[in-house]
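**Student:** Below you'll find a set of structures to go through.
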Structure 1
Amino acid sequence: MALFVKYEFWYHYITELHRRNIPVLNVSGVFHSRQVFFKWYGAFFRKLLLKFNHFFVQNTASAEVLQRIGINQVTVAGDTRFDRVWQLLQVHEKFPVIEQFKGADKLMVVGSSWPEDLDVLLPFIHDQHRHTKFIIAPHEISEAGIRNIERHLTSKTLRYSAARHVPDPGEYQVLIIDNIGMLAQLYRYAEYAWVGGGYGKGLHNILEAAVYGIPVFFGNKNFHKFPEATDLINRGGAFAVSDYADLKAKFEAVNDPATYLMACEITRLYVEEKRGATQKIIACCRNLLNA
């Protein structure tokens, strides 16, 4: 059995698997009429879809567009990422340095940040220096990139790798994560999250933050192809930001106690209600293997 995730369509692999009668599944698929499969000139590519035994798609719109071209072996299962982040929620790993840094202060975790994100965030961090602490986890952790962030910060800043060697990490306002692998666990310490990529090639995974039941902010340029971002904006748990002034206004608005609690509940419940795709896929796989 072979599973291809979302947009992965490898012609020669799929053709050979089909020739050998090996079941081929698409997992967490997203389809829309703008894709080449559904164009008047897309007959060659549609033939590739016919080689799949089953499609597990994220939403009903994907199922409908497949059914229009005669593909009915479709299940609206959802997105397996919801199950993955829910799994992370059950892990209770502690980070003493993070706890010492945060203390009793409010914290915003800035995850997978790009320079375009920091152009908006740096003046905001300066503006919040008496009220909020910040953890910045850059998308790229090169020495030059981290030095560039440090050079533009006016607040007292500390690297995670150096934090255990200072007497009191809590004296600093900004902590820069200079390693890979911690980010998904850091959101549990936050009252707010900023997720990077929204001004560039595409928004990073906001579900890693949303599962902890906190408001999520991100850039407003490139989030529309991520259904979870649009859903949470419409529900009031996430906020697309155009610039510093927009961030400041939306941050202040969400800090109203009733609004904040509502945003937290929205994000938490959204992830919880979307779970279950993994079990649907596994059940089908078992049926195919036992057939």
Structure 2
Amino acid sequence: MELRHLKYFAVLAEELNFNRAAARLHISQPPLTRQIQQLEEEVGARLLSRNTRGVELTAAGRALLEDAQRILGLVKVAKERTGKAGRGQIGRLDVGIFGSAILNHIPRLLLEFRNRYPEVEIALHAQTKAEQVAALRERRLTVGFNRHVPVEPDIVVETVYLEPLVIAVNRKHPLARHKAIRIADIVGEPLILYPRNTRNSFADDVMALIRKEGGQPRVVQEVTDVVTAIALVASGFGLCVTPAAASSLKLRGVVYRPIKATPPPIIELACLYRRDDESPILAAFLDITRKFSPAPE
């Protein structure tokens, strides 16, 4: 029994007329008759009977029609799902995330992807750079986002976004009255750094900025994440240099000021993925990532 036998039979069962069924199938009536005869021989039962009223299904025909419709429905679904999978429209996207980037650019990028590909499941994994690289190699991750990603022969690193830096300061601090703050103004001020768990990191960039001004950073606390750092700023513990995405953290008593410099300091956000990954889902995601330009907030 072949699928065409079931298809021809199902159409004939709907029309109960050989000429109309043949027209729908874009064949002539004799080949349709032969196909139905072959199907009856294979199942060993009469499927249709002719009488003065035309063509009717037999009991065996009614039983086969139910199964035929179910099988043809499954075949249609399989074809649709296979096509969508080939175009990256269904499946799973495992994304490695970290720190402050999840506060702004990445969520908007993921929303854009979800709106375009609603049937793709998105799974987020909070991981360090080393964890993301390991997960990519073990195929537990499709794509990661991070900063200062080391060069690896099997991993592609692409710049996604260049983000300005800002200074988080307690509202009661004298510097909070400034519309913009120079790096020289924070030399000697108590400084909160993050992250402390990896090097080379964003914390090293902040240290380099201050040293470039001829000062020695006065680090009073190193923490693992941006939320903890901004919470300490809210308590008056110190200042924090952070990517602008952190300004979406609206903690009581914290204000964010741009850095007054020419050119203003920026930090790179990059995505990373396996060089040999030919997944249609990854290709679709990278296409959106490369074209994505979020509207100003």
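**Student:** Just checking, which of 1, 2 has the largest value of FRET efficiency 1/(1 + (r/R0)^6) of positions 140 and 220 (r between Cβ atoms, R0 = 41 Å, to 0.05)?
**Tutor:** Largest one: structure 1.
**Student:** Which of the displayed structures (1, 2) returns the greatest value of distance in nm of label points 7 Å out along Cα→Cβ at positions 36 and 276 on calculation?
**Tutor:** Structure 2 comes out on top.
**Student:** Given structures 1, 2, which gives the highest value for Cα Rg over 2.2 N^0.38 Å, for residues 164-235 alone?
**Tutor:** Once Cα Rg over 2.2 N^0.38 Å, for residues 164-235 alone is worked out for each structure, 1 has the highest.
**Student:** Once relative contact order in percent (Cα under 8 Å, 6 or more apart) is calculated for every structure in 1, 2, which label goes with the largest value?
**Tutor:** Largest calculated value belongs to 2.
**Student:** I have 0.90 for FRET efficiency 1/(1 + (r/R0)^6) of positions 92 and 228 (r between Cβ atoms, R0 = 35 Å, to 0.05), calculated from one of the structures 1, 2. Which structure is it?
**Tutor:** Comparing all candidates, it corresponds to 1.
**Student:** Of the structures 1, 2, report the one carrying the highest value of distance in nm of label points 7 Å out along Cα→Cβ at positions 188 and 212.
**Tutor:** The structure with the largest value is 2.
**Student:** Consider the structures 1, 2: one of them gives 6.2 for distance in nm of label points 7 Å out along Cα→Cβ at positions 76 and 180 as calculated from the coordinates. Say which.
**Tutor:** Only one of 1, 2 returns 6.2 for distance in nm of label points 7 Å out along Cα→Cβ at positions 76 and 180, namely 2.
**Student:** 102, 39, 30 is what came out when Cα extents along the principal axes in Å was calculated for one structure; which of 1, 2 is it?
**Tutor:** 2
Taken together, the values in this text are just the output of simple stated rules run on the coordinates, not laboratory data. As the structure is a computational prediction, the values presented were derived from the model and not from experiment. Cβ atoms are built from the backbone, for glycine too; each structure is taken alone.
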